[in-house]
Structures are given as C-alpha cells and as structure tokens.
Structure 1
Amino acid sequence: MQLFDPKASGDLIPVLNLDESEVERQMTICNACRYCEGFCAVFPAMTRRLEFNQADIHYLANLCHNCGACLHACQYSAPHEFEVNVPKAMAKVRLDTYAEYAWPRVMGKLYQRNGMTLALASGAGLALFLCLTLLIMGNLFVTIPGGNFYKIFPHNTLALMFGAVFGFSVLALTIGVRRFWRNVSPVAASLPVRASATLEATANVAKLKYLDGGHGKGCNNADDQFTLWRRRFHHLTFYGFMLCFAATGVATLFHYLLNWSAPYPIFSLPVMLGIVGGIGLLIGPAGLLWLNLRRNPAHGDENQKPMDRGFIALLFLVSTSGLALLALRETSALGLMLAIHLGLVMAFFLTMPYSKFAHGIFRSAALLKHAIEKRQPNPVVAGND
C-alpha cells in the first residue's frame, strides 16, 4: 500500500485546535436541529454546509455577533449533556482568528495580553513622556492666545508622528483581513463581488442588523430578557468614532486646501463634528462597559473581557481628554491636556490592530462573504437558503 505519493498536491488539511473542534461539534448538532435559523446570519450560512473545515469555522465565528439569542433558545444547552453554547464557542475561535491573521504574525500574541492594564499603561506611558518633553521645553503650563497648540507641537511634527502610526495600523489591519478573506474564500471557490452583495453587507454593518436578535427586540445580556441597548451603544460608539475621523479629515482639507490652520472656532465644521462625535464616544463606550460588567458569563469567553474593557476604556479616555482639551485650550492647562490627549490617541493607534477594534473589520468581511454566498445556489440540496 502506497502511503505517500510524491506527485500529489502538497496542500495539507489544517488540523483543528480544541476551540475549533468544539465549534465543529456544536455546529454539527445545530445543523441537525436548525431551530435557530432565523436568529442571525450564522445559521443560514451553517445550513449550506454538511462539514466544517477550519476556514468555515473561522468564517462562522466572525459572522457571529454574540447576541446570545441562540443560547437562551437552545434545548441542548447546559444542563443538557451536549452543553451547546454557540456564543462562547464562537468567541474563543474569534480571538484565535485575530491572532492567526495578525500582521506581523508575532504581534498576534498581543490579543491575549491586550487587556485593561496594557491599554491604560500604554496611554499613561506615552502621555507621561509627552508631559516630560513639554516640561523640559517649558511649554507644559503655558497660556497661548486662541489656544494655538501648533505653537507647542508644530503641525508637521504631529502629522509625521501620527500619520506614520496610523498608516502602520491601517496596513496591519488590511494585511490581516486580506489573509482572513483569502482563507475563508479560496481561489477555487471564490465568488465575484457583486454590487448588490456589497451594498447589503454595508447596510448590515451600518445598521448593526444582527444585534436585533433576529426578531427586532434586541440581544440578551444579563438574562433572557431582550434589550436593544447593546445595539444603541454600539451605534453611538461607531458613529461617534466616524464623526471624529471626519472632523480630522475636514481639518486636514481646511489646512491644505484652504490654507486655514487650527485652532478653529467652536461653530466651525471640524469642531462641531468633533464635539458631536466626542459625545458619542463618551456615551457609547460608557454604556458598553456597563453592559459588559452586567453580562451573563455564559454569553462569551470570560478571558476576553479584559481586552474588551481595555479597548472601551481607551476610547472613553481619548474622547474625554479631547473634549477637555477643547474646553481648556485657552487656559494654562493647554500643554498638559494636549500631552495627555496625544498620548492616549497614540496608544489607541498603536494597539488598534491588536485590540477589540479588529472585530469590526473581520466581521464586516464575514458579512460580505455571507451576502455573496447566499446569492449562489445552495450546495446542500436538503438545506434551506
């Protein structure tokens, strides 16, 4: 009997780790039951498969929004001997995928260590460094007419520092999600990206469609009661971040196209976008942290809560320091608040590719794949499309 064929393909079937094997076991049970098909995108995608390889498991794990609805509806959850808990199993694999597809790959270990302590220590360390720098320069406590912080840190210096860090973060996230996409959508099975699928996936991301529990009443959090607050706080966080990003973009256009440099009046477009976005980034993260502290432990992986809370705390502090900088920009606290805010923003950018931020990028890719594949003929004749 020939055990090895040198002419055979060198591609090996990836061996599943323990977390992936647990998802495979639970999806096999769910595929036989199919009670939860209407809850979210995971179960319709599941019915298109009879077996679950590593790519399928990574795809389904990132498609899961961890809403908890399937757990409370499941007749096979604990104390049943099958102990099915899809949200918890998927959460563990999601973390594995972030580490697996991270770039540089060695940085993937930060996902296991990027908790509250690391996030706050990074922000505090960078803020302290900038404070000491300004103290040596004699600019830490200085009043500047109009709050012109470019007299403390020149525009080109800030643009170079933060442009380089932000550029690295975007590059790392892009390479990571590209690796994920190529793995879950192999060349032999790839599908053309249709305009309608892209529009649907974009709409689902913008509306956070699958945080409604499949019935519009919301997710489960502390118990089996439905609530839409997780969706609302996510919306405030997401759109708050996008408005702050828009404020930076508009200010950049003002600087280079209109030759109008900061600081800008309160009622100017960049400042108003920043204020509204900053308020969203106060309420949203505060609400998400409140929900996270009250959440049923069975709804996810307890080991990931430090990473979740670290990311939420850093977002909250970035917004708080930014609004405080705006309020105090014409006082002697300008230098101090500028150093604190810039240190926190720098820490956010540095940890962004290796923090909870990645879940939005990977989940968007999974939603796009789902929108594409559901427009194709179902390969499982017995399943529902």
Structure 2
Amino acid sequence: MANKKKSSEIARTAIDPKTTLTLWGRAAGRCEICNKLLYCDSKYGDMANFAENAHIHAVGATGPRHRDEITQDEINQIDNLMLLCEEHHHLIDTKPENYSGTFLCTKKAAHESRIRRVTEIQEDASCKIVVFFSNIDSVDVYGDTISFKRAVIRDEMYPKQDEPIMLHMGAPTRYIPSKENIELKAKELEREIRLAFEGIKKEERIAVFSLAPQPLLFKLGSLLCDQLDAHVFQCHREGDKWAWPENDDTVVNYIVNRTMANSKSKIALVIDLSAEVVDRRITAVLGDDCSIYHLTIPEPNRNFVRNKRIQTDYVKAFREIMEEIKNTHPEAERIHLFPVMPQSLAIRSGMDYMPKADLPITIYEQVNPVDGFIETITIGGEL
C-alpha cells in the first residue's frame, strides 16, 4: 500500500518517459496555456526542446496548489501534468493565487481537446480561405487570419495555405455610397476573382469571409456561383467573430409578405431580415405604381444567423420567392432588390441566383435610414 501515501509524505520522483511522451502528443508540442511552439525557437528557427513538465497539484506539502489527499499513483499521472513553456511554468508556481487547480485543469482540457479535434480532420477536408473586405459607413473593417483559420477548423476543415486569398488590394477598399463607386468596385472584384481563381478547380472547397456593401456581397456570390464548394461564414457580434457557435440548433421561420400589388411589371423584393423596411421607403424610390414583396422573419435583427441550417433554409426561401415573382409577373423585365440582411445571406443569394432562369435583379444600397436607398448594379440579363 506504499503507493497510497499522501502527497505530504511523497518524495519527488521522476516522471515516467511514457507519460512525458503521451503529454507531448496530447499537447502537440505546444504550451498548454499560451500555445507557444516548444520544439523550435520562434526567432531563429533552431530546433530544441523548450518544454517543461509542470504539476498542476504540487508534489510537496508546501508547493503550489498542494492537495493533501493526492496519492503517489496520481502525482505524476498525466491528468496532473501540463506541458508548458518556461515562462508559464514559472508563473503558475510563483503566482498560484492567479492559477488555481481548476483553472489549469480547464486550460489543459481545452487545449488537448482542440488538438484532438484538429488532428481528427481528414486530409480531404482542406479548403482555401477567400477574403473580401470593403469599408462600410466609413469604418475600417479588417480581418484576422487567425480567426479565419479558427473558424475553418471548428467547421471541421483545415486551411490549405498559410495566407488567405485576398480579393482587395492592400487595405480594404474605400467605400463611397454612390452608383458609380459600387459599379467600379464590382468591376475590380470581377478582375480580382478572375486572377485569384485561375488555379482553383470547381470541385475545390473554399471558405469565404467578407464584409462589404450589400450590392458587392451579391456580386461576390454571383461570381463564386453555386458550382464551387463554397462555405460562407457569418460575422458574429458576440463571441468568436467568425466561427459558428457550437451546439446551436436554432431554427428560423422565413416569411413572405405581399404588401402592395399596384403593378404587374414593376416589382420590388425587399429582403428585410436585419431590420424592418417600410413600404414608403421603397415607393420613395420606385413610385406608388409597384408591387412589393418582403422576405423577412418574425423579428428582424442582425444576429440571427447562428448556424449553417439557417443559411440553407434562407436559400430555399429565396429560390421560392424568385420563382413566384417570375411566374406571377410574366410582364416584369427585372426585380428591384432592396437588401437589409446579414452579410453571409447576401453572398448566398448571389451564389444561388440563376442568370439563365431568373429575372435580372437591380440591387439598391441603403445609404442610411434617412437618405434611403440608391440604385447600384444589376446582376443578370447579360447577353
């Protein structure tokens, strides 16, 4: 029964090499607190072992986070050990009040779970990350490559390249709310996609991250089309900015409202998902002689796209309303589209637009709630 001694009676013994090897594997050679690589010098690239085995609960009775009830069997077991860099090993032992046993166990479990999840991703789950940003309301919006990669990995893919494919040159493109500017940016986007996608096969998987004025998001989607295996990520206002929330099974009910029927040929489709758009804002642009359809949800808001099913259900609703308008209004030559919607759904709309089957759509941009909408680009209708 010697191995059942309390920790206060235990002398420090060597950790079994097999346990050390297992710990290295579970941690993937990284510090389990800061994620620093521990077998390579970050500055010069020299290969060496910079890892230290740290006890969560100390061996000695006076050590940090000591638990008197811990046994000799448990003291050097892997559940009581962390792989750490020198800095964090020093910190957890000199400032135990800031690094409780519960905190360290949680960090260890989270790190090892993430490593296991990432390494379980199959080789055929690679993807290329595609990024397009444009300034919105004069606020610079920048991407974070690490957050893009984290979102991709949580979605059980892994990035095929170290750096994303950037569809904007240098800093995100400057946004000026005018038809001419949107048309110019749309042409630039066409050119960027043509150059960037020369070496991408149609069956390749891409992960799309974009924030831009809504006409450009529709344009981006139409250029990607539905022939690519494109996964469009939603930008979230809370939590991890780009990753899908885990274990979220929210279902959204999409609704079609037909609020005006004053024309057989002048048709407005209002996609007011992020905020309600009243009809007078549409008639201020098109006049009273129009028919207005709304694709909306019971309580429009900017934060409802919480999982991929919500995207899929939206695409189904979008396809149904496009077909209904075409079949109900054979005299119509185009659809006037007024989008106020989450960015991922705007991209998906463009991806699932069918230029050979659907009516052309002229997209309007909301300058602001006071000044209303301006006409921008038209998608479809090309000969």
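Here mean count of other Cβ atoms within 10 Å over residues 98-105 was calculated and came to 15.2; which of the structures 1, 2 was it taken from? Intermediate results must be reported in sequence, preceding the final value.
Details: 1: 18.4; 2: 15.2.
Value 15.2 for mean count of other Cβ atoms within 10 Å over residues 98-105 corresponds to 2 out of 1, 2.
Ranked by FRET efficiency 1/(1 + (r/R0)^6) of positions 146 and 194 (r between Cβ atoms, R0 = 25 Å, to 0.05), structures 1, 2 are topped by 2, which has the highest value.
Here mean projected area of the Cα convex hull in nm² was calculated and came to 24.4; which of the structures 1, 2 was it taken from? Of the options listed, only 2 reproduces it.
helix-only ellipticity at 222 nm (-39500 (n - 2.57) for each DSSP H run of 4 or more, over all residues; to 500) was computed and gave -10000; which structure, 1, 2, did it come from? Display every interim value, and only then the final one.
Details: 1: -20000; 2: -10000.
Here the read-out was taken from 2.
From 1, 2, which structure was relative contact order in percent (Cα under 8 Å, 6 or more apart) = 29 calculated on? Of the options listed, only 1 reproduces it.
Figure out for me which of the structures 1, 2 the number 17.4 belongs to, where mean count of other Cβ atoms within 10 Å over residues 34-41 was derived from the coordinates. Derived from 1, not from the others.
Where a number appears in this text, it was derived from the coordinates with a stated rule and is not lab data. Just so it is clear, the structure is predicted and the values come from calculations on it, not from any experiment. Cβ atoms are built from the backbone, for glycine too; each structure is taken alone.
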